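Read-outs throughout are calculated quantities, based only on the coordinates presented, and are distinct from any laboratory measurement. Owing to the predicted nature of the structure, the values given are computational and were not obtained by experimental measurement. Cβ atoms are built from the backbone, for glycine too; each structure is taken alone.
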Structure P
């Protein structure tokens, strides 16, 4: 248990390891408060390698808090396209507006004031305060929970808020006053690269190899303890790529709920047959020329899983009467319409790439 472990012993070997082994990351090159904040929000629920191109593009187009506070929502969501958890992006803008209104356009250099900003919880406030301002407060994320639970052989459920708060309390007592940011980053780095979440930890590369109780007793497979999550709900969908040459049909999702405010291809619940697809297209006052069945796809959200079948439908011309449907030039869609990566399997049929590959293409332009 963490209460019985001499945590002060971990500081020196951890920092020494970090200075020799830390990864070169774009947000570490110039850890200004703004860059730290944006990177930490992007890194929530997202792998480091996936975030890199997003971060670089975001910094190029939205270089500061003032610009972020004024950015149109659709442009913001387009920059976020493929990162998922889109409320993170909306919260960024709301927090930027708060900063313009109440903090002279700056990120506050106070842990408790940071907590008042939209989308910033204890972990993110701790990361910004320690990395950008060297304020000695902990930043406990999943990586930190994992490495500390293994180090101390703590078998409590790390998903419980009380356990997280207990870890924060103990780390606050030992965090080095002059190296708070390095200490927090080192803990995260250790969890990301050595004491990894999936598979066997690389104990021979760990600075705590001789201190770790899970290593000593061979219990790493049992730790950390997490309560079993509820199974995801399965939803079956039929996705339609409707086009008449260089234009496609897009529809905007509702302002609330999953993927709120983003654009999607017309779709129906359940798996439709080819004849049912033809009838559906005719109901949209379109004349289908041919229908091609596309491959199946799957996309996993936190609580729901989409199983999809797709069809390409070529129509004679787009003349829709439904207000929610848009006829969009493919190049226009590429630049201006945020389409979530849930549909990435099908965007290739309109010569559009979303997600990391799309960003890499845009950076070349």
Structure Q
């Protein structure tokens, strides 16, 4: 998100007050940088049973200040990239593709993470591959690459690879800012950046993990398919997940939503599963608008007589359903058949209560 504020992008750069369309049913780090950098997230609803952005609401969410769309592939299930890309092209918007839960997923035969102007990956331990922590930014645009790498490396203007000097052929011949002519380009800073480089040890782990990623993905798909088939006859109690049309997800988890009026609640299921040593997770923030981080910001804005730092476009009924009635269990590649059977047995017994 910081890369999109770069002066290298000219008139298309994001500026404070610009709006970025996203969803409230997701992980906060998709949204936090928007606010931290002074932009305004605009929340639209998600649709069940894919749990992805409801692309039919994009036009109604757009305003004259809209400059970008930043949205995730939920639990590895790709969102409707055809519709979202067409919307972005029609209005000249940036697309940031949060691919952190979806490494290896395919949309119409093409890997997710290759559609957006920028995309992200996560290497946190539970994800498809890990380096212990951290993540990556992906782009095929030379200017965005230069901007992203500058922000990654303290904001420096120099774009030499490590151990390389004078790639620009002008190392001691630049006149930038109010620095003296010829100031060493390696120590010229054109952005207010960060220090976000991975270590060599992390990179070595990442190289080894990449060699196993296809196997991890295949195992995750098998585990998800097992749960989907084994729990199919509970569809009167649980809304079972469905892949987006034209996709082959690299699943991060198996998501269910308890139907309204069911004989069991989401909280009953969570407590029951956890008591049987089956870990559960919510769909991250549930509804970000209702999280204390956001309600506090809204409260402070009201006290100061300012508009809230976000906007909600339409109802968030699907998002509230996720917040109140949904949970997911893992499809970790190391699951054994007895483990999977125990999960299914537990769901069956708990749903009959």
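For distance in nm of label points 7 Å out along Cα→Cβ at positions 65 and 241, find whichever of P, Q sits highest and give me its label.
Largest value of distance in nm of label points 7 Å out along Cα→Cβ at positions 65 and 241: P.
Of the structures labelled P, Q, which one yields 1.04 when Rg/Rh (Cα atoms, Kirkwood Rh) is computed from its coordinates?
Attributed to the structure labelled P.
Which one of P, Q has FRET efficiency 1/(1 + (r/R0)^6) of positions 81 and 265 (r between Cβ atoms, R0 = 35 Å, to 0.05), as calculated from the coordinates, equal to 1.00?
Only one of P, Q returns 1.00 for FRET efficiency 1/(1 + (r/R0)^6) of positions 81 and 265 (r between Cβ atoms, R0 = 35 Å, to 0.05), namely P.
One of P, Q was used to calculate mean count of other Cβ atoms within 10 Å over residues 185-192, giving 15.8; which?
Q
As an exercise: FRET efficiency 1/(1 + (r/R0)^6) of positions 129 and 153 (r between Cβ atoms, R0 = 25 Å, to 0.05), calculated from one structure in P, Q, equals 0.60. Which structure is it?
Q
State the single structure among P, Q that was used to calculate helix-only ellipticity at 222 nm (-39500 (n - 2.57) for each DSSP H run of 4 or more, over all residues; to 500), giving -12500.
Comparing all candidates, it corresponds to P.
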